[in-house]
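Several structures are given next for inspection.
Each value in this text was obtained by applying a stated rule to the coordinates, not by laboratory testing. Just so we're clear, the structure is a prediction, and the values are computed from it rather than from any experiment. Cβ atoms are built from the backbone, for glycine too; each structure is taken alone.
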Structure I
Amino acid sequence: MGRLIAISNRTAADPSARAGGLAVAVWESLQKSGGIWLGWSGDVVQGKPRGVNVFRDDGVQFVLTDLSEEEMEGFYLHYANSVLWPIFHYRIDLASFDSDSFAVYSAVNQRIAEMTAERALPADTIWVHDYHFLLVADCLRHLGWDGPTGFFLHIPFPAPEVFKALPEHQWIARALAAYDVIGLQSEQDRRNFIRYMEEDHGATVLSNGKLQVFGTEVSVKAYPIGIDAAGFEKAAESEAAQIAADRIGKFLGDRQLVIGVDRMDYSKGLPQRFEAVGKLFDEHPEIHGKVSVTQIAPPSRSKVDEYRDLREQLDELAGRINGDHGDLDWIPLRYLARPYGREELAGLFRKASVGLVTPLRDGMNLVAKEFVMAQTEDDPGVLILSEFAGAAEQLSDALIVNPHDTGRLANTILSALKMPLEERQERWRKLRDVVTSQDIAWWSAQYLADLNALEQQTV
């Protein structure tokens, strides 16, 4: 067995980034194999980046590169986040197409591939993550690498008619076919990808389940990513969690808490959520003063115009709701545009009667799973989950909603607030069973088993 080489835009080189997510998923495998983690350092420099920063920490070798100002603009801000992100989240209207930015995106993918090829040994296995590096495997193949190479997409894969809005969709499709294993979040994503390859490139699904396209065979499967379930449950019992719960408890008094936690992103359905909250208070005066909604939405990608517009929209909606319904001793909707730590969030989730996870489109949405693990059996909160989140395929015992139907969402929030204890407990037990059995370790093991099987076939 060779080493695992992980490639992602941001790595866990900073020890503070090792508490959850991707770090938890691949850290153990990287440690066991003496593996390598390549990616962006987080620094932007004037002129051409000079060399790479290589160091070892806790059994893992990190290989980090800076981005030039041109790369930051073309690769990251423009093509990755102003083209790929909106297209993959079904927002063609927000995509800003520019052939120059694709050239920069391709060049960064090529540089990452060259950094990898310089260090990869014949027995190694390469695992590439997310939309920043769609082209890396193809670049590696042209550099002579023929070892097992996998890709996992952390965001949705759109329907073919949406994906084809990308001027470079054929180029990207051919590049993706250079991977041996393509992992997607949901069965819907898998179906979208296969249908696109069949309709536009004559792909065939073989008897072994693999996709035959461009003269290669590619394994395409859904691997729904999980969380560190036990770790988050423990976080909800921490001192920091209790402090956060006590702080919000002083504000709440005997009111019920409805909570949402999302990055400030147009994919998260925040304006629709606020509109639903407004309708809830408009149509049900009997709950005035008895329910408080808290939305935590730390800004993201603030340099992109669409995100500044979203912030203004949320400010306006929250102001209207509180102006119409608030009182001297009650704020209906608290909107906090700042981040909170993992343990603090766990404490807030435990305090909540309802968790709102209603994205317009999401690869998975791990907040839904975190909300479940923060609850207690004696008085669990109710999860309201968008049907367009990847997590909906697994968490069918949540209250599943269409986030565009703000009237029905408002009624669903009311139903959740009134749900009898016995039903809440039954739903929560089933949700918890899924989250604990299909956690982050399960996800990583499932994916790497398929990728490592290829390594053994080549031996």
Structure II
Amino acid sequence: MSDIRKKVGLISLGCPKNLVDSEVMLGLLKDRGYEIVNKQEEADIIIVNTCGFIDKAKEESINTILEVAQLKEQNCKLLLVAGCLAERYHKQILEEIPEVDGVIGTGNYDRICEVIESAYSNLVSNANNTANKPVLCNNPGFCEYPVNNRVISTPKGYAYVKIADGCDNCCTYCVIPSLRGKYRSRKMEDILKEADYLVKQGTREIILVAQDTTGYGIDIYGEYRLVDLLKALRDIDDLKWIRILYCYPDRIDDKLIEEIASNPKVCKYLDIPIQHTSDKILKMMGRRGNFSDVYNILNKLRKRIPDIVIRTSLIVGFPGEDEDDFTNLLHSVKELRFEKLGVFMYSEEEGTPAAKFKNKVRKSIKEKRYREIMEVQKDIAGEINRHRLNKIYTVLVEGVADDGIFYYGRSYAEAPEIDGLIYFTSPYPLEMGSFVDVKIVNTDDYDLVGVVEDELTQ
């Protein structure tokens, strides 16, 4: 690529699992001699790693591609599209957005350099028509990568570690299995090597992600091995926090609960997407078990780990959801009082069983139900935050607010990007990625305000 500078910019959209894929690609490119730049206007090559999960995500991905396409009138010479949208719609992308020079799907990130070099060859030979553009798709699933060369893009102090890819669950509304392939666990020794490498680079919080973290190990070891992984991670020196996201409720057994309770490095925080509380809707969604099973698991967790923070996500407006189903859901939210809650309006995805279901719920009703639950949750979250007043929490320092006065960070009770933040002052400078004890002195609906404990004695 002698006639083009090797400055690469990458835009990562969607979930943390996608972010890991982006960081892997950047690491491979850096090793090949490419320069990574943060400003897209400076990049000769731009990669958009897309999300294709729901309509809103697809719209964001397409709009981002179109915005980047305009930069080809300036410095940008090559535009590559990666990720879930590329895996699902690569033909349409190439046909409808001619500025795109190549696409790479979810199972081929390790070949990003090859795609770039092929796209560049087309460019210099003036053969850059749709038929000649490089396409590496239709091979969804986990791709192996070196564990010691990711370009970490998260704030200093934490990093995501993907322990598996793909999904074998058969939720009727979800397209992920067709985009990501069957469930594929990584070898435990590779995960531990990567975690050890990240900690040596300054990471203090490892966040475990997968489509279903509780399914870890079943495909390669013949049994669920998340507990064993947590035990092994505990032995890594200088690792302070281990956070677990995306747990499937029926795989949270007594053994896992005990490990979370007794392992001092595991954050007493679990992300458990339950999706609904109506047995009728759960069955139509293809979810295993019924709500009484979920209810019992939640009670077990709270009884064994009194200070646990539980995050969940719900879907409103699923086909067939009537007023009784929604009333049931709303009542459960009030009763269970989740510390953290995300709500999605059902998005019909082509190719899924649910797309063929009858009794669609009107958009206006979806929106109304969404607002009702969020209003209830706002009150619950506000009350929970008020109970945190005057308590002291260990906080991971992540940055300085725009006003230059407050630092911000998270305690064990907040996951990055999806939960609120703790804003606090300090009488002395703080290093990003360090830990301090913060006393909470004020709250709002989702964020907290505090002071470094030492400041109280000044």
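Assorted remarks:
- Identity of the structure behind -10500 (criterion: helix-only ellipticity at 222 nm (-39500 (n - 2.57) for each DSSP H run of 4 or more, over all residues; to 500), calculated), options I, II: II
- Comparing FRET efficiency 1/(1 + (r/R0)^6) of positions 97 and 337 (r between Cβ atoms, R0 = 41 Å, to 0.05) across structures I, II, the highest figure comes from I.
- For 6.7 (mean projected area of the Cα convex hull in nm², for residues 201-288 alone, calculated) the corresponding structure among I, II: II
- Among candidates I, II, the computation of relative contact order in percent (Cα under 8 Å, 6 or more apart) that gave 10 used structure II.
- Computing Rg and Dmax of the Cα atoms in Å, for residues 193-424 alone across structures I, II gives 19.2, 55 for structure II.
- Computing distance in nm of label points 7 Å out along Cα→Cβ at positions 41 and 401 across structures I, II gives 3.0 for structure II.
- Per distance in nm of label points 7 Å out along Cα→Cβ at positions 49 and 409, the highest-valued of structures I, II: I
- Computing FRET efficiency 1/(1 + (r/R0)^6) of positions 217 and 393 (r between Cβ atoms, R0 = 25 Å, to 0.05) across structures I, II gives 0.45 for structure I.
- If volume of the Cα convex hull per residue in Å³ is computed and equals 153, the structure in I, II: II
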